[in-house]
Structure P
Amino acid sequence: MGKIVLVTGGARSGKSRFAENYAAKHGRRVAYIATAGIYDEEMAYRVELHRKRRPKEWKTWEAPYDAHLALREAGQEYDMVLFDCLTLYISNILCSVEDIRDSAGNYRLVREQISKLIGQAEENDGTTIFVTNEVGAGIVPENQLSREYRDVAGIANQLMGRAAQEVYLVACGLPVELKRLAAEI
């Protein structure tokens with residue numbers, strides 16, 4: 001059974017860098033699954049920053065949709081898979097639905113997609129590191145799409161957090177392992 005590590009935090013908290021360092025330290029062969037689409041100059045810049053930090057021997061899969069399939073393929077060859085990031089993946093899913101006002105359908109779809117990722121990560125032999133964002137700590141967004149995104153991202157993070165053997169919160173570039181600190185309920 002594969003190991004799941006979840007790395008979460010706010011924007012520019014250092015979570016991707018921590019996940020990259022974790023993968024480099026603990027993996028012999030590392031695969032990288034990128035979920036971002038490049039639609040403007042800002043995103044192109046962000047993607048380039050990530051590319052420059054990655055070692056050249058890491059193989060990259062671009063998987064904005066059906067990422068469980070890329071995870072399956074990567075897991076057959078590599079003992080460490082870095083999935084960056086879960087919240088961009090959720091954004092891709094939400095932007096592909098027919099009716100954003102169908103909250104029940106959106107919740108169901110995101111749960112299904114996260115379950116596929118968890119199932120595949122557990123089926124793989126190695127470790128999968130999922131990077132995600134804590135998007136729900138701010139004010140309540142003004143529009144429905146943003147509120148829907150915040151809510152389903154929170155649900156996805158909870159599902160992944162429960163499945164993970166290790167969960168790290170990164171703030172100010174400092175990782176804290178949450179699973180060890182979590183209260184028993």
Structure Q
Amino acid sequence: MTSGLEVRPLDVLHRDRIADLLEATGVFSESERTVALELFDEALSPRVATSGAEPDYSFLGAFTTDDELAGFACWGPTPDTDGTYDLYWLAVDPLLAGTGAGTLLLSEVEQRLRSKDARMVVAETSSRDDYEATRWFYAKRGYTEAGRVADFYAKSDDRIIFTKRLEPAAAGSASTPEHQGVNR
């Protein structure tokens with residue numbers, strides 16, 4: 001259920017909420033949280049905003065009707081590829097899990113990438129038990145496991161690579177029902 005949720009860009013005022021949200025998930029290490037905030041700072045730096053080039057990192061947030069940040073997504077173009085993008089972060093406040101925030105964010109990211117003629121989205125995750133819901137989430141939304149690197153993050157913690165091929169956006173097509181009510 002995504003009614004009542006709205007997707008819109010983030011600004012520097014959301015930094016503390018993102019930090020709190022990342023910690024609340026209980027799965028990201030301190031160094032991972034630091035990296036996420038570094039990407040956020042980079043994406044929203046005045047230098048990036050005035051460069052005119054496509055940013056390395058883009059962020060969107062899903063907000064409740066009370067203007068609470070329920071979750072966020074971060075993605076960017078994969079260097080030296082033609083139309084491939086990495087989904088770096090997709091995180092939802094555990095207290096708001098099941099509201100559709102994750103699905104809404106992922107759908108919006110995919111829609112924006114289709115409008116750029118992106119061919120593929122790559123999402124990486126862990127094989128740890130506490131990431132089982134994350135792996136299920138991607139599989140349920142059409143992502144397939146394309147690779148696995150054993151013991152990548154740590155002993156018995158594999159890197160799992162999911163991909164989804166994107167169909168081009170139809171010219172002049174209206175928003176799909178799942179995107180209605182979403183601010184672009």
Structure R
Amino acid sequence: MKIIIGVLALQGAYQKHVDSLTMLGVESRLIRKTSELEQCCALILPGGESTTMSLLLQENGLHEAIKQFANEYPVMGVCAGLIMMASEVDDERITPLALVQFKALRNFYGRQLHSFTADIKLNFDDDTYRAPFIRAPDIEELSGDIQTLASYNDKAVMIGQGKHIAMSFHPELTDDTRIHAYWINQF
């Protein structure tokens with residue numbers, strides 16, 4: 001089976017995910033409308049601004065389409081994408097997709113000027129990972145079958161449930177493709 005990964009391209013850092021996939025030799029498609037999902041066997045929800053992303057998903061008819069897609073195919077959510085994957089969000093302006101059972105807290109690690117990079121430990125790799133945190137959300141109230149895949153200061157910053165993964169930080173802003181590769185190797 002040929003792997004083609006969709007990257008939601010309504011706003012945010014979607015091109016950087018395309019670049020990461022290209023480094024891995026994986027074909028991708030920019031997703032802006034529901035019909036484009038049909039070509040894909042997985043989807044990345046990139047970072048960006050979660051209230052804007054929520055609104056654009058609704059306006060472009062993608063909210064329900066992505067929920068249906070995620071029933072069958074893997075989804076990766078990064079920062080704002082993580083927020084969209086949550087079952088609950090601490091901001092009523094956001095309508096989450098409820099793909100993974102947890103609560104997301106927006107801007108938990110601070111605003112834009114509080115952005116930082118930290119070494120984190122991945123549960124699936126022996127080496128540390130240099131993770132950029134930009135207005136990063138927190139992951140709270142995890143259901144019992146969610147696996148913590150990485151943590152920072154004893155808090156989950158990357159989780160997995162079934163075929164889906166979500167993270168608070170931005171792996172696409174590095175040249176380290178281990179996280180994208182790990183996710184792809186799961187399907």
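Just so you know, all these numbers are worked out from the coordinates, no wet-lab data involved. Keep in mind that this is a model prediction, so the values were computed, not measured. Cβ atoms are built from the backbone, for glycine too; each structure is taken alone.
Data table
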item: Value -15500, calculated as helix-only ellipticity at 222 nm (-39500 (n - 2.57) for each DSSP H run of 4 or more, over all residues; to 500), assigned to which of P, Q, R; result: P
item: Mean count of other Cβ atoms within 10 Å over residues 79-86 derived as 24.9 - corresponding label from P, Q, R; result: P
item: Among P, Q, R, which structure scores highest (criterion: mean count of other Cβ atoms within 10 Å over residues 39-46); result: R
item: Comparison of P, Q, R by distance in nm of label points 7 Å out along Cα→Cβ at positions 31 and 95 - largest value held by; result: Q
